[in-house]
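Just so it is clear, none of the values below were taken in a lab; they were calculated from the coordinates. The model shown is predicted, which means the values in this text are computed figures rather than measured ones. Cβ atoms are built from the backbone, for glycine too; each structure is taken alone.
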Structure 1
Amino acid sequence: MAVYAIGDIQGCAVALEELLDDLEFDPEVDRLWLTGDLVNRGPHSLETLRLVKSFGHSAITVLGNHDLHLLAVAEGIRPERDADTIKQILSAPDRDELIHWLRHQPMLHVDDDLKTLMVHAGVYPGWSVNKLKRRAAEVEAMLRGDDYQEFFHHMYGRRPNVWSGQLTGMDRIRFITNSMTRMRYVDSERQLDFSHKGPPGSQPKQLVPWYQHPELICFDWRIVCGHWSALGFMRSGQILALDSGCVWGGALTAVRLDADNHRQCWQVGCSA
């Protein structure tokens with residue numbers, strides 16, 4: 001059995017299929033970890049969802065910001081944006097089945113045996129793995145509950161932008177969601193910055209990438225993430241960032257997580 005992690009697909013189903021061929025992926029014995037943002041911006045979001053769903057328990061995907069956006073649009077809570085490429089999903093005969101499946105995917109995946117966790121954007125500085133698990137579970141409970149539409153009504157917004165244990169209600173849920181699906185840079189006080197999306201070195205001097213903040217306390221765990229296409233494919237200590245900008249003409253990246261040689265890497269070029 002092999003365990004592979006693949007970065008943000010964003011509707012690039014052709015690249016995904018080519019990459020799986022290169023991996024000789026066998027869903028009967030192998031496992032896929034997907035960093036989220038399965039859909040949107042690329043041309044084949046519907047095919048991507050169907051393919052990943054067809055793998056059943058052989059594929060584990062965490063939710064990304066584009067996945068959450070699709071769910072909000074499907075509920076009629078947010079409008080489609082000009083750049084969205086989700087219309088085929090919304091009009092598909094299996095739309096309800098796909099949306100229900102996506103809504104029940106996790107915010108976080110943790111594997112104790114591999115000492116590895118996967119989250120779409122990153123780990124908020126100061127949060128241990130146990131705290132991360134508990135806070136992911138809060139969001140998952142809302143998404144899977146009877147009143148899940150309420151989540152999408154209040155999901156959007158940039159405040160609060162710093163964690164406090166005193167946060168309650170939707171402010172608390174919104175912060176957890178933003179940190180796990182939208183975070184790139186933080187300042188010395190651990191405030192999330194949503195304005196700067198460029199690669200490290202392009203940000204104002206008061207900001208640092210989340211993984212360089214001195215209060216990050218999960219470095220005994222390997223952290224697999226995506227989301228930040230301008231960062232690209234990166235190995236830095238225990239950080240494994242896999243969004244290599246496939247949908248922007250970059251590549252779709254896979255890394256084997258369970259091999260003795262953890263530097264095994266595969267990439268498939270993509271023009272979207």
Structure 2
Amino acid sequence: MSSEYKYHSKIWLEEAEPENPFAAKACYCSGYDVYGQILPNAGWFDYLLLMFLGERPSPQSSRLMEKLAIALANPGPREASVRAGMNAGVAGTNHSSALMAALAVGAGQYGGAQEVVECVKLWQSCSTDLDRWTRALTNPDAPEFADIWLPMEHAPGFDPNGDVTPTPVKQVLNHLAEIAPSDGALCWLAAHRTDLESRVGYPLAMSGVASAAFVDLGFNPDQASMLYLIMRLPGAAAHALEQWDMGWKKFPYYGPAVELEPSADTIAESAEQDGEGQ
């Protein structure tokens with residue numbers, strides 16, 4: 001086969017079945033046999049890290065990845081991307097639409113994947129320099145190039161509508177910091193959280209904790225964004241299915257707010273009947 005008809009990948013290699021060139025006989029991820037080595041010997045998070053980073057992860061990294069995934073799996077109905085999935089579910093649309101709705105809303109700059117992108121970029125430029133963080137968070141640089149995203153209206157990784165740090169945010173940060181490298185982003189963030197919050201003027205958000213975890217795991221901004229979107233889908237899916245089963249009559253706001261107005265044809269037909277009755 002000519003090389004112009006081949007896909008090129010640094011992370012994936014396939015060997016075709018002799019009898020069927022459209023099916024793979026063996027698949028290799030960064031040199032490891034997926035079904036011969038990884039499947040019987042590795043865990044899900046080992047495989048994710050290998051797939052995205054191209055190297056066999058340490059047990060510490062796999063454990064950190066697993067705990068981060070648990071923390072992000074279900075942001076709950078207060079989170080906009082979960083509610084988007086719930087709206088699609090209660091409407092009775094197909095399952096893929098519920099997931100796409102959650103992804104679309106969860107991709108944004110307020111608690112979404114784009115906020116994680118900006119926050120990871122800040123880690124790359126500020127590292128563990130508290131003064132540099134303060135300048136970057138309180139006086140953000142204007143974008144150099146035009147983009148689909150407008151300039152951030154708040155410090156990435158913090159909640160502009162909050163007054164106190166939510167208990168789950170503190171719990172997740174403290175637990176992940178116990179697993180993470182002692183000289184990494186999570187431990188530094190745990191040690192300087194209150195100082196950063198006082199300088200910024202509002203509390204740390206879960207997106208800020210997740211961004212620090214992605215940095216400790218070695219992900220770049222784009223990889224962190226993708227994984228953040230993926231990791232929050234289980235909760236949106238579960239809530240969408242639940243609302244599908246419960247139905248719209250138990251969904252907030254919609255039941256009492258639905259008022260059917262007669263169409264023009266119905267009004268005309270009613271007027272005609274009234275005229276015939278006189």
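Observations
- Label whose coordinates, when FRET efficiency 1/(1 + (r/R0)^6) of positions 226 and 250 (r between Cβ atoms, R0 = 25 Å, to 0.05) is calculated, return 0.15 (choices 1, 2): 2
- Origin of the derived value -8500 (helix-only ellipticity at 222 nm (-39500 (n - 2.57) for each DSSP H run of 4 or more, over all residues; to 500); candidates 1, 2): 1
- For 125 (volume of the Cα convex hull per residue in Å³, calculated) the corresponding structure among 1, 2: 1
- For mean count of other Cβ atoms within 10 Å over residues 18-25 computed as 9.2, the structure of 1, 2 it came from: 2
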